[in-house]
Structure I
Amino acid sequence: MTAATSRNAVTTALLFALSLVLGLAASHPAAADAAFDKWVAGFWPTAKSAGVSAATYKRAFAGVTPDPEVLEKASKQAEFVKPIWEYLDTATSDTRITNGRRLMAENAATLDAVEQRYGVDKYIVAAIWGMESSYGMILDNPKIMRSVIRSLATLGYAGGRRAKFGRQQLLAALKILERGDITPDRMTGSWAGAMGHTQFIPTTFEAYAVDFDGDGRRNIWESIPDALGSTAHYLKRSGWTAGKTWGYEVQLPRGFNFRLADEKTKRSLADWQKMGIERVGGRAFPRPADEAVLYLPAGGRGPGFLLLQNFRVIKRYNNANAYALAVGHLGDRLRGGDAFAGSWPRDDRPLSKKEIVELQTLLGRRGLDTGGTDGKVGPKTEAAIRAYQNHLGLLADGFPSLVLLQKARDGR
């Protein structure tokens, strides 16, 4: 017997022994994926070293097979960027606001207690609840919610760019089961493993979930107090500043220098005000010394916002400006605030990465330096866009839009 043959024999024997210990072969249907079973057996030493028992592992994987829908969803990439106003239309719809106010009233004592303990605005906590699961309404939808163990094992087994994520989250999910916070059949989530009322991934759950109702389990699937308390705890640990808001909608003066709207240039609200920027409705900033950055999500033709530290904290939940803006605005609407005063350029839309590359290429042919054709809008690309907008007699805000790309295509 060669060394290689000996190693193969040992590996085969080990996997067979593991399958017998865990009962995987017996628990799967006849048409089970043998390669998947082998991968599950091979993952056992990793789980064991993390403190997962054989009994927990066996229960977690009983009847589990790869989920082809998870792989399909993981492989999909949106070709076009959804305009932020369409995203906000859904995120802050009348239905979501009405349901949110009703659910906040029903859970008023819990939300008050959560706000008091963690110092996080209860309206922001409720807004995240609404954004993540429509206040728990999606949790019984089998088209959205599925077995977390199955989803993450599928990602880990299939390989590719999400394999590392899948294995890391699978291990955390198994540790949650080992602790007894939930049972495998009730551990449901999105195809990517986001779980419960406020959609924690397993590693976030492990780090920040709390037993707010005091029953000994951190149950964000069935306990609204646990879900809302965990969300507030996460935001607090992420740097939420108590007593302050996320930002303000503002109006810009004529002739404003759009180069200052880079989402990086920090100035006090008082300093922005000296430049002619005013809060909509003529209201004063309550704390003029607070530092903020200027954000124009649709360029100079749409609403503008001065964003504070708490906006960046919301992005810890989902690192997208559109998401954080939706959470902040939904929270304000649940509080009784008005819709945004500014109007969106609904006759236009932002560009996809592929389209930005095309725009950069066309601007380069005009002798404008975009700093490359990488599909990213950096300072050089913004400067080139502003120069081209000036050439066309348009508002020179440096914003890449479909209307601008079409003009470049036409050779104007």
Structure II
Amino acid sequence: MATIRAVKWEAESFAEVEAEAVGLSTGRLGRLGAALQNGVDTGEIPGAIALIMRDGKIGYRQCFGFRDREAKAPMQADAIFRIASMTKPIVSLAVMMLVEEGRIQIGYPASRWLPELADLKVAIEDRPSADAIGVAVEPMRREITVQDLLRHTSGLSYGFMGESPVHKLYMRRDPMNRNLTNAEAVARLAEIPLRFQPGTTWEYSVATDVLGRLVEVVSGQPLDAFIAERITGPLGMTDTGFWVPDDKKHRLAQAQVVAATGKRPAMIDVDTKPKRLGGGGGLVSTTADYARFCQMLLNGGEIDGTRFVSRKTLDWMTADHLNPEIVTSPAARERIKSMSPGAANGLGFGLGFGVRVAQGRNVLPGSVGDYFWAGSQGTCFWIDPKERLFAVFMMQAPEEREHYRILMRELVYQAVVD
């Protein structure tokens, strides 16, 4: 199959400069381009877009391969991607904007606004039960706080995170079904026992979907309306939303057919507005749009004269909120090896972001104080305040996400030469 070579495009809202002007090496960045092009040429990934910004300027951005390999459609600068869990930082920011207005306090029980969460039960994993749910339970020792939801210590989980009885209940009950409203999803979720006592264990979860409902209840607006009015609209993120309108569908990036199955991997349907606006993973976006979001964060919560949160609120969000008594579940360590918090991994978790707390210890290079997250469909980003740098990587290749997440980090940092 013919290869579509990497191409550059004109900057939409940021100045694009020679790499050396921002302390990057053009020659060394060639290694990044060669690695991504090789991924396309060998059929490992369909295509990708990589962007690096430093000191508020674009030092590197390139398109590679195909937006849709099967249609032979080349990757274009304005390609729209399912960003999956890169939705979480945006929804977490929405919560913190309401915190700044005094309408939410993160130390309070979430049941203050979502009464469905007031009387949850906690699974006793090693005690089977003959009752309807098949899992022995005990009362919560304390309620889930908003902080727990933001930092993934609520006791909630994802069904795909493991094989415990609670994980299996998630798979059967499907509380995050896209045909439910956010209110219905939280109500169904409240019927499933928690995996852990709140505040004791970090396990990646549907907690940010619950936060999406919290935003709706407190603001009185649907989640998509609040995000559009307060975040993506003011940021100029014109291609970011919970579905792709008809006039933009031709720009949607697609995963390629997997040789072993002869099918594309399953991906969420973004052709029409979903009933459930998934705060934990429902957004689509472009590289340029997400760069606007990252630059605002790197600026300390402000861009182009518009402030979204204060510098101190952003410092609070990107600090480690996991005290030494909080452990990371084995399921979480296994599912997201390079990103799970823990002393051995040199990572913690803040209010919506993974955060680096120690140099070394992790397979991902970076700086103490950098913060980040990624999406299950292949996207990732990180922000490094020490280096005044952020990077955004977009592709739709779920099975290759871990490898390219690591590769992107390695080949960006080796190109920093000032």
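What follows is calculated from the coordinates using simple rules that are stated; it is not laboratory data. The shown structure was predicted, so the numbers you read here are calculated from the model rather than taken from an experiment. Cβ atoms are built from the backbone, for glycine too; each structure is taken alone.
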(request) Have a look at I, II and say which one yields -0.23, -0.96 for log10 I(q)/I(0) by the Debye sum over Cα atoms at q = 0.06, 0.12 Å⁻¹, as calculated. (result) II
(request) Have a look at I, II and say which one yields 21.6 for mean count of other Cβ atoms within 10 Å over residues 302-309, as calculated. (result) I
(message) When distance in nm of label points 7 Å out along Cα→Cβ at positions 326 and 366 is computed for each of I, II, which one produces 1.6?
(response) II
(message) Given a value of 20.7, 61 for Rg and Dmax of the Cα atoms in Å, for residues 150-357 alone, calculated from one of I, II, which structure does it belong to?
(response) I
(message) Say we calculate relative contact order in percent (Cα under 8 Å, 6 or more apart) for every structure; which of I, II gives the highest result?
(response) II
(message) Computing FRET efficiency 1/(1 + (r/R0)^6) of positions 206 and 342 (r between Cβ atoms, R0 = 30 Å, to 0.05) for each of I, II, which one ends up highest?
(response) II
(request) Using helix-only ellipticity at 222 nm (-39500 (n - 2.57) for each DSSP H run of 4 or more, over all residues; to 500) as the calculated read-out, with -15500 as its value, let me know the right label among I, II. (result) I
